[in-house]
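Taken together, the values in this text are just the output of simple stated rules run on the coordinates, not laboratory data. Keep in mind it's a predicted model, so treat the numbers as computed, not measured. Cβ atoms are built from the backbone, for glycine too; each structure is taken alone.
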Structure 1
Amino acid sequence: MNPAFSVIFFTTLIGAGQGLFSALYIGEVYAFFNIVDKGNSSQMIETGLFLVVILMTIGLFASMFHLGRPERAWQAMSQWRTSWLSREIIILMVFVVMVILWGLAYFIKGSLLLSNLEVRFDLLIGLIATILAIFLYICTAMIYVVIKFIQEWSTPLTVFNYVSLGLSSGFTQVVALASYFQSPLIDFYTIWALTLILVAMIMRLLSLYRNKHIKHKSTIKTALGVQHMKVRHISQESAISSYNAREFFHHSSMGLMQLIKWFFLVFAFVMPFFLVIFGWSEGNPGIFVAAILIQYIGLLAERWHFFAQANHPQNIYY
């Protein structure tokens with residue numbers, strides 16, 4: 001496929017925002033049950049929520065460039081019964097609203113007493129928002145999983161990759177916030193970040209291994225209905241470009257594909273992992289910021305490779 005940069009920025013930015021919110025909320029839950037000491041984290045939460053809104057806003061803005069008729073974008077929500085894209089848009093809108101409500105509830109500090117048990121409104125709203133964030137990852141991934149004829153996408157690993165990559169980027173961001181505001185949660189968040197980076201790398205390596213060894217159902221022989229031993233493609237259908245040739249193939253060499261694969265493995269996983277460890281030992285927020293920037297560059301390359309590696313059956317002809 002020919003990767004659309006608007007979709008690449010949309011999925012990576014939105015995914016990072018979902019991950020950052022989930023990290024902030026999980027820290028609050030652990031602190032509520034006295035599993036970890038959060039100290040005075042109001043400034044960290046406030047800054048984190050601001051970053052979540054910024055990431056979601058920029059991501060939504062980027063997605064508009066992929067629409068042929070942006071003024072009709074609202075119509076995409078009408079097919080929610082059958083379309084994962086419609087479900088993604090609806091859940092995204094509700095998620096943003098719940099994030100804002102969580103921020104309001106967090107600073108109001110309201111609570112409800114049920115059977116001598118104090119239930120904080122922000123924890124209830126945050127739980128709903130976190131569940132929505134996970135469902136949003138799933139909806140985004142399922143847009144590609146359900147396309148059965150693109151075998152590189154049609155696997156549960158696509159879902160696991162979207163979830164793990166988004167969460168790992170979110171927790172890398174929250175580590176930088178915890179370090180900057182000198183939060184006692186720094187150790188807790190760092191362990192989570194390192195674990196999720198490793199999980200995301202393992203999931204992505206598994207998907208790369210699977211895609212490398214795929215036995216494609218569609219071949220030149222099946223396209224022609226000819227089972228001769230030596231059927232090969234020797235010429236293009238026309239001398240001029242066409243929509244199909246532009247839209248469904250990236251026109252990059254195998255050498256470039258290999259280079260980008262190793263690039264994103266190093267930048268999205270290896271370097272952030274060691275930078276987080278180094279920043280943890282040095283207590284330097286700047287190192288964590290470097291980890292965030294390097295990881296995001298790697299995630300852009302990863303998402304480009306994810307789209308470019310997909311082989312549309314029509315490319316057999318074109």
Structure 2
Amino acid sequence: MTKRGRPRHGSLQYWPRSRAKRIYHAPHWHHTKEMKVLGFAGWKAGMTHVQYIDSNPKSPTTGKILSKSVTVLDCPPLFVCGIRFYGRSHSGLISLGEKWSDKIPKDIEITKKATPAIKQSEVDHSKVIDVRLIVASQPKKSGMAKKKPDVFELGLGGDDLKKKIEFAESHLGKEISIKDVFRIGEFIDVSAVTKGHGFSGSVKRFGIRIQTRKDQQMHRHVGSIGSTVPRKVDWRVPQAGQYGFFTRTEYNKRLLMIGDDAKKINPKGGFLSYGMIPEHFILLEGSVPGSTKRLVVLQKGSRAGREMPVDIQYISQESKQGK
């Protein structure tokens with residue numbers, strides 16, 4: 001006899017389902033012993049498909065040509081505007097101060113916050129436990145007609161605090177390229193804000209079953225909202241509310257290509273709702289959260305396996321208009 005049951009409709013893994021605080025995600029940086037920048041960011045331009053030779057020795061298709069969908073990210077260099085020093089408090093990390101560069105370009109408009117470090121121009125390094133870079137995106141070097149840059153932090157790897165401070169100061173006022181952070185064939189984690197759908201019903205929000213024609217009046221609601229006592233609706237009952245625009249992280253996206261010649265991947269007429277990528281780009285295997293033109297934050301994979309070489313045979317440049 002078959003089992004009459006099913007998994008619960010609507011995962012409670014992410015709760016509450018509320019809108020993200022900002023348009024891009026601030027991930028938790030995974031510690032590494034290697035002295036390097038732990039992340040990067042780029043704008044989602046669109047998708048295409050590629051053909052490459054499978055280099056996984058444990059795969060049944062080893063040595064054969066595979067066709068995979070890939071996401072194209074526009075990744076111009078990031079400008080290092082400042083350094084932020086962190087100390088420890090009873091509630092976690094606390095900012096002890098910042099050090100800003102005097103060589104910030106005029107096209108990068110940044111409002112500097114009045115922190116103790118700016119007023120005193122020095123930081124007590126005996127209380128510092130971590131250092132991070134304050135970077136700004138450069139939308140004028142991308143394919144978008146965007147003016148205001150996105151300012152966010154990038155973590156640094158390494159165990160020696162003095163070397164981390166020296167490393168951060170050596171990059172102050174300079175640009176960071178995607179080639180300085182990642183390698184081809186590496187598995188990375190992708191963090192972004194998903195597409196927003198506004199106020200949605202319980203069918204779309206939780207995937208509940210639509211009632212039959214014999215049910216009274218309402219068909220796109222749950223059959224029962226709970227018992228009479230206690231006289232309240234439990235929070236687990238699927239109900240209408242905010243859906244989408246959530247911060248999500250997807251793990252183990254293989255980096256198939258890093259390039260600075262966008263003619264190799266730009267489709268005829270440009271990417272739909274984005275345009276042409278001028279120069280720097282990367283190809284990620286599979287899909288990425290978020291809509292077109294949304295900033296995607298990348299970092300080294302926390303669950304990554306071993307790196308595998310990538311031999312791309314073909315990149316589709318056919319127009320996706322109307323498909």
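Work out the source of -1500 here, i.e. which of 1, 2 gives that when helix-only ellipticity at 222 nm (-39500 (n - 2.57) for each DSSP H run of 4 or more, over all residues; to 500) is computed. Only structure 2 yields this read-out.
Quick one: distance in nm of label points 7 Å out along Cα→Cβ at positions 95 and 263 came out at 4.4 when computed from one of 1, 2, so which one is it? Computed on structure 2. Taking relative contact order in percent (Cα under 8 Å, 6 or more apart) for each of 1, 2, which is largest? Going through 1, 2 one by one, relative contact order in percent (Cα under 8 Å, 6 or more apart) is largest in 2. Identify the structure, out of 1, 2, from whose coordinates distance in nm of label points 7 Å out along Cα→Cβ at positions 39 and 287 was calculated to give 2.3. Answer for the origin of the read-out: 2. Among candidates 1, 2, the computation of mean count of other Cβ atoms within 10 Å over residues 175-182 that gave 17.4 used structure 2. When Cα Rg over 2.2 N^0.38 Å is calculated for each of 1, 2, the greatest value falls to 2.
Which structure, out of 1, 2, was mean count of other Cβ atoms within 10 Å over residues 23-30 calculated from, if the result is 22.4? Going through each structure in turn, the value belongs to 1.
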